[in-house]
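In structure tokens below, several structures.
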Structure I
Amino acid sequence: MFNRIIVVCTGNICRSPIGEGLLKARLKDRNLEICSAGTGALIGHPADPLAVEVAADHGLDISMHRAQQATQPLLSSMDLILTLDNGHSDWINARYPQLRGRVHKIMKWNENADVADPYRQPKAAFEQAWTDIETGIDAWLQKIG
């Protein structure tokens, strides 16, 4: 059973806050720890305004999110580490090979696709990221119950 789940992207201001918010919303009836972090986090920064807007368009409030760095102690404390693209998985696996079995892409069950980074892109890129992240999370939830 996965009791502690983290979603990891680059800056922890676009994709992973959306993933964190979606997981929390979908698993709200369970007593789980769900968070997010970045491989190159903009530590302390809020979620990108377009990420907040797209999340709000879907009824999710991520406005209180603040970015944090993916560190060895944080990652080691997690049962499942969901990454948004191969670069994030490679970054974690290279630094912390002992975590390899816990690191999986959010789109693992969807052709192991990457979720494109919408940073500094128009709102449509954030909407596409939302759709891809939601698809990935829905597939994970079918696998983990």
Structure II
Amino acid sequence: MLTFEDSFDVKTTPEKAYGYVVDQEALIKLIPDLLNYEKVDENEMKLTAKAGVSFIKGKFDLVLDITDKKASEHITLKGKGNGSGASVDFTVNFDFLPDDQGTKVNWKADMNIVGTAASMGARMLKSAAQKYIVKLVGNYKKALEEDAGN
């Protein structure tokens, strides 16, 4: 199991920060290397994205569920999928805390990867997963900052 966590501050309200994650149309724009997606219902979507470790690269088909919604306070994303000889299960929790500057967003991602990618070595796998998560959260922070500037 790989775990990554961090936080960032953004000059927006907890409601807007929460809104980006709960809104599938906004959320889907944050996913790096997205190839396509399909909305199943208000809480679930199917998507295909490019991902990989070292020379093992390819497409991953994922089901993403938005769960544990507590308006403007907390939300959880749960995903499960496979591709390129590996399968992945992950959970990302977001907590939105009002502060003097706007909102502090705390996030924690737990990821389990099995298959060919997992056999590449823990250090390489962790590095690739961390880069992907950091890029995703970076896209989220950037979108919130741009929205706050408008």
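Quick note: the coordinates plus some simple rules give every number you see, no bench work behind them. Note that the structure is a prediction, hence the values are computed from the model and not measured. Cβ atoms are built from the backbone, for glycine too; each structure is taken alone.
Figure out for me which of the structures I, II the number 13.6, 39 belongs to, where Rg and Dmax of the Cα atoms in Å was derived from the coordinates. Label of the originating structure: I.
Each of I, II could give Cα extents along the principal axes in Å, for residues 64-111 alone, but the derived value 47, 17, 11 comes from II. Suppose you compute Rg and Dmax of the Cα atoms in Å, for residues 40-95 alone for every structure in I, II: which one lands on 13.1, 41? Label of the source structure: II. Name the one structure among I, II that mean count of other Cβ atoms within 10 Å over residues 32-39 of 21.5 was derived from. Value 21.5 for mean count of other Cβ atoms within 10 Å over residues 32-39 corresponds to I out of I, II.
Name the one structure among I, II that helix-only ellipticity at 222 nm (-39500 (n - 2.57) for each DSSP H run of 4 or more, over all residues; to 500) of -9000 was derived from. Computing helix-only ellipticity at 222 nm (-39500 (n - 2.57) for each DSSP H run of 4 or more, over all residues; to 500) on every structure in I, II gives -9000 only for II.
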